[in-house]
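Visitor: Structures incoming, each one as structure tokens.
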Structure 1
Amino acid sequence: MAASPQPAARLQWLFGAIAVPRGWRAGAGPIIAAIVLFVIVFLALAAPLIVPHDPLAMDAVQRLKGPSDVHPLGTDAYGRDVLSRVITGGRISLFIGLGAAVVSVMIGLMIGLVSGFFRTADAIIMRIMDSLMAIPSILLAIALVALNGPSIWSVMGAITIPEIPRVVRLVRSVVLSAREEPYVEAAIALGSSMPKILWQHLMPNTLAPLIVQGTYICASAILTEAILSFLGAGVSTEIPTWGNIMAEGRIYFQLKPSLIFWPGLMLSLCILSINLLGDTARDMLDPRLKKREA
């Protein structure tokens, strides 16, 4: 009778049979980043159900109190619960980051496809994109918010517009190389319509780099929103965001540095996690890296 396999051999076979994506084998960093980002997103989405206090409720008696059973992270200068504000602030910051990434990728994809395929439109479109990229993104965002007023939508638009030219240049570069492929030339020779060529033959080539670029735009948008709010040119001050919380806490930094530390920690962890996942997605989707590892 054949001997039964040892427990160690069984475990080795079990874990060897699990298909782990190539980019995730480098270490525990991407896994930890995914867990951290999941926790941050979950707290932001479930904020109305889990926060211990109203993030806007003021209590002058409890102002600038230290951590306690009632207020685990203490209170700010207006007696508002810091923990509730930090958790709630993630909702607006993540919404602006995700919204800016999705809108800029969608608009940049459409413009980039046209610019890369039609040579006559390419010169005009790229000169407009170069003009937008010549303006510092922070200055452009501040100017747009100043014109439209401090609101979530104006901040999202101010962050999205400077990101569109980068997406356009990325899509254009992919389309310029893909349109010379034999299958695209065959589709043109067979009389396929331009929308069909763009969306069925060229657009799929841009998905992998766009996914990676979208993660970087999301992280950059969250950071830019925090910078704008910290400078007083972002979302209205009564709306809790990580940038607004830090902006209000900087006045009392020497007295209570935790007012900046906790929202800054959440902001740093969120951006770091998104960037790590973006790097992992790039390693998994880039065929040149796969060939190098093989």
Structure 2
Amino acid sequence: MRSLNRFFIVLACLAMLPSAPALAAAAATVEAVQSPAWRERDGMTTPLAAGMELNSGDVLRTGQGARAYVVLAEGSRVKLGEATRFTFHTRSLQPARSFRGALDVLAGAFRFTTAKLKKASSRDVTLRVGTVTIGIRGTDLWGSTGDEGDMVALLEGRIEIARAGRITEMAQPMTYYDAPRGRAARVKVLEPPVFRTLTRQTEILAGDGASRAKGKWQVLAATAASEEAALELYDQIREAGFAARIRPRATEVEGWSYELLLGGFSSADEAEVAAARLKAATGLKPGVVR
């Protein structure tokens, strides 16, 4: 029978690690998550959680109705829409000072916004979206890839797009590169209503039920009376794409009970939305606690 001892052992090991300043900076960090979403690394799948550090080669995947924000070490932000697969590769030894890498959008929609570079820092980022390769020159852009083709909208700055051996330079904001599958690409004007529709696909707004690292409200997903039942619920919730944790509680009558919690919500309303999403995905009957 599985035991919660493995959790206490892991926590003890983490406590013995060097403090954050002593460790090398992560290549990227998860800023916010509207679950369900997952990280794939070395053949293992883990639910995405706010504050999670990412390594080069990690694949991020969002489910239906999900969103995720990722911040690169040098400060740029990648926003992922629903049903999106994203990965990045970098060999930078000090990514916060000099970020060199490639970002790959394998499916779905994203928004990439570069940060203002700090003194003594540099950036060399290539974005690949389906059949399109984008050279970044300090910009804000939105893009997507799917069965019908690829699209890249320039919101600010300038980019250089390569596709099928042809180079297209874009420096006019509110235009987009339309590349239908199997046909020639064209640059078109991005009308305001279309712009609003596209950006909503990657934005996390108030009331969407997203978690962030400093949120104080929690969702009580379930309570179990035994270690084995707690671990079964833990696996069920995390496989559904929600980053659950187990909190043991001493009881006067039965000895121990085990709470399954989701954390990081800024308000009770945000936690309620997340609880409803969890209920729809798992059939559980979660509540909200602080």
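What follows is calculated from the coordinates using simple rules that are stated; it is not laboratory data. The model shown is predicted, which means the values in this text are computed figures rather than measured ones. Cβ atoms are built from the backbone, for glycine too; each structure is taken alone.
Visitor: Which structure, out of 1, 2, was Rg and Dmax of the Cα atoms in Å derived from, given a value of 24.1, 83?
Guide: It traces back to 1.
Visitor: For distance in nm of label points 7 Å out along Cα→Cβ at positions 226 and 242, which of 1, 2 scores largest?
Guide: Evaluating distance in nm of label points 7 Å out along Cα→Cβ at positions 226 and 242 on every structure, the highest lands on 2.
Visitor: Something else now. Using distance in nm of label points 7 Å out along Cα→Cβ at positions 162 and 186, single out the structure from 1, 2 with the greatest value.
Guide: Top value of distance in nm of label points 7 Å out along Cα→Cβ at positions 162 and 186, among 1, 2, belongs to structure 1.
Visitor: Something else: Comparing 1, 2, where is FRET efficiency 1/(1 + (r/R0)^6) of positions 146 and 250 (r between Cβ atoms, R0 = 41 Å, to 0.05) highest?
Guide: Largest calculated value belongs to 1.
Visitor: Suppose distance in nm of label points 7 Å out along Cα→Cβ at positions 258 and 282 works out to 3.8; of 1, 2, which structure was it derived from?
Guide: It was calculated from structure 1.
Visitor: If helix-only ellipticity at 222 nm (-39500 (n - 2.57) for each DSSP H run of 4 or more, over all residues; to 500) comes out at -5000 when worked out from the coordinates, which of 1, 2 was used?
Guide: Here the read-out was taken from 2.
Visitor: While we're looking at this one, here's another question. For relative contact order in percent (Cα under 8 Å, 6 or more apart), find whichever of 1, 2 sits highest and give me its label.
Guide: Answer by largest value of relative contact order in percent (Cα under 8 Å, 6 or more apart): 1.
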